[in-house]
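Derivation of every value follows stated rules applied to the coordinates shown; laboratory data play no part. Fair warning: this is a prediction, and the values are worked out from it, not measured in the lab. Cβ atoms are built from the backbone, for glycine too; each structure is taken alone.
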Structure P
Amino acid sequence: MSIIGIVLGVVAIGLFIWLRKEQQKYNDFTDFDIDQARKAYQALMEDYNKYQVKTDRKIAELEKKVEWLPKNTDRKIENLKKDLPKEIRGVIGHIEFSQNNLR
């Protein structure tokens with residue numbers, strides 16, 4: 001009976017050691033996968049942050065253009081309004097002189 005108890009004890013210890021090694025292999029495998037997933041998520045977050053910064057810069061540039069273009073157009077219209085009477089006089093003057101030459 002004592003021999004059977006010793007054999008069963010050795011088998012139990014062997015199974016315990018074997019299961020421990022298998023569990024360690026599984027833990028190493030899952031740790032590697034988790035580590036790779038963590039690195040992938042970090043890379044994805046960095047890319048997304050870069051995309052957000054790039055998009056914010058583009059939005060800021062477009063807002064500047066939206067503000068700048070109407071102001072520039074208003075200035076051009078104001079200058080055109082100031083110069084319009086001179087242009088009209090010049091055109092009318094040419095028409096009047098050409099009519100005098102035709103007669």
Structure Q
Amino acid sequence: MSIPANIKSELTALQAQLAAATPLSSASGPAIVALQLNTAQFLSDANTALTNAAGVLDTWNATTDPAAIVTGFLGLVVNSEDQNTLCNIAGYVGRADTNIDQLV
């Protein structure tokens with residue numbers, strides 16, 4: 001598993017949108033509404049990606065082949081790191097969404 005491409009592109013787009021609207025206290029109404037919509041969608045997509053990723057850790061079964069066990073375990077480590085990253089992204093975007101909602 002890796003971080004889905006749509007999550008990476010949404011993160012880049014949101015960062016650019018935030019940079020263009022800085023300072024947020026002076027941002028126009030339409031810019032704030034666009035930020036609200038985009039952060040809400042991004043949060044939904046991040047949570048969906050996190051839910052989809054959770055099954056990999058829960059369903060892995062070790063084989064009797066030592067090399068396959070090592071390969072599988074290393075894959076699980078990568079998957080868990082990606083899940084951690086997705087959790088952080090969801091948390092940060094959720095906080096941004098809440099903060100942007102307070103601007104209105």
Structure R
Amino acid sequence: MSTIKEWLNSEGFDWDNGVIVYQPVEDNYPGWCYEESTSEIISNSHPILNYSFSSGYGGPDCPRFVAYDRYWIYFPYQYDGSTGIVKVATSPNYYVNNKTLTPYPGE
């Protein structure tokens with residue numbers, strides 16, 4: 001089981017300067033939902049951040065979100081129903097002359 005808060009903590013999210021956008025959907029598997037719905041900026045204490053979901057294979061259960069802080073954009077990725085978190089530098093210059101791999105979500 002996983003939570004968005006655990007994932008963001010594991011990736012070094014800057015809680016003091018970050019913003020989290022949450023998109024509630026009415027679907028058993030939010031990662032396979034294709035119906036558009038309104039998103040909202042949520043506080044660091046929003047209950048969805050502590051909602052426990054399965055990140056294993058099957059259906060992508062992670063709530064839909066995107067977060068950003070001064071240096072990174074964070075979002076869930078899905079591979080064969082398994083979900084995880086990915087972060088992308090806000091500046092493409094981060095990847096220039098740096099041996100860090102560029103993002104390749106779903107690999």
(message) Quick check on the output: -28500 is helix-only ellipticity at 222 nm (-39500 (n - 2.57) for each DSSP H run of 4 or more, over all residues; to 500), derived from one of P, Q, R. Which one produced it?
(response) Q
(request) Identify the structure, out of P, Q, R, from whose coordinates distance in nm of label points 7 Å out along Cα→Cβ at positions 15 and 63 was calculated to give 1.5. (result) R
(request) Taking -0.61, -0.83 as the value of log10 I(q)/I(0) by the Debye sum over Cα atoms at q = 0.14, 0.18 Å⁻¹ derived from one of the structures shown (P, Q, R), identify that structure. (result) Q
(message) I have 2.0 for distance in nm of label points 7 Å out along Cα→Cβ at positions 7 and 47, calculated from one of the structures P, Q, R. Which structure is it?
(response) R
